[in-house]
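Alright, structures below, take your time with them.
FYI, it's all coordinate maths here, none of it is from the lab. Being a predicted model, the structure only gives us computed values, none of them experimental. Cβ atoms are built from the backbone, for glycine too; each structure is taken alone.
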Structure P
Amino acid sequence: MPDIRCREFSDFLSTKRDHYPYSDRYIAEVHDSPDKTGRTEREHMVVWFRANETKGSGSYSRETPNRSARRCYNSLMNAASLLWIAEAVGVDELTVRRAFEAAVAAGDYRRACGAIRKIITWDMIYALT
């Protein structure tokens, strides 16, 4: 399966814009993570992917570092972040809109994340990096 290191993906994301329409709309209308690090989804995702290559700290501590951006993407439990990543890498607007609508319809954040990943897979994200 295609993959890149979390640190490499973090560096890639650091070059993207802070705001995109669907992730901003999800934050404003549905849910914004209370655990977000940084002021924007870009800052949050840059830090989050980079930190996965460490043992972390506090509630984000882990036994062993995770270097797989694919694994990070597939375990991410923040629908706004998943939408932001899709928009940042350049997934087409129609697909992002479908994912946004599926997330809103799903309700609960776990189901919302699953609904997004059914439409926007890691392979789609990887292909655009």
Structure Q
Amino acid sequence: MIAALLLDPEPHDRAAYSLHGPAELNHHDIADVMATTLGIPVHYEPISVEEFASAMTERGLPAHLIQHLSNVAVDYRNGVFAGTNDNVKKIGHRAPMSVEQFVSENRAEFDTSGPNFVPAANATARNPRE
């Protein structure tokens, strides 16, 4: 969508668009879709924005990214991203990607993304906090 706006900015002068995906999902719904797509258990456990920011800091992420993602988390919690629309398809000329499509197309990243994930072939119950 950003590329479409940059290629033809005039019709969008001073416009503000809300961007939504093809379906409104909460974090539990997203975990369920991921689990089904990956064939492994995926669970969402809510934490505070402060805990989220602290975990990102411990992982060495840049301060500007932590600030941005923390603000996104607050906006999500406050319903800023609620709803669906066709703005991505209408302006960007491509349908937004579903969670299932994203996970499928990036499966290798999920299969090898650290101690919280177990490759499907060796899926066993693990405590991600161990």
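Descriptive notes on the structure:
- Between structures P, Q, the calculation of distance in nm of label points 7 Å out along Cα→Cβ at positions 54 and 78 yields its largest number for Q.
- Entry that produces 36 once relative contact order in percent (Cα under 8 Å, 6 or more apart) is calculated, selected from P, Q: Q
- Given -17500 for helix-only ellipticity at 222 nm (-39500 (n - 2.57) for each DSSP H run of 4 or more, over all residues; to 500), calculated: source structure among P, Q: P
- With mean count of other Cβ atoms within 10 Å over residues 46-53 derived as 12.2, matching label from P, Q: Q
- Which of P, Q yields 13.8 [mean count of other Cβ atoms within 10 Å over residues 14-21, calculated]: P
- Among P, Q, structure where log10 I(q)/I(0) by the Debye sum over Cα atoms at q = 0.13, 0.14, 0.21 Å⁻¹ as derived comes to -0.47, -0.55, -1.30: P
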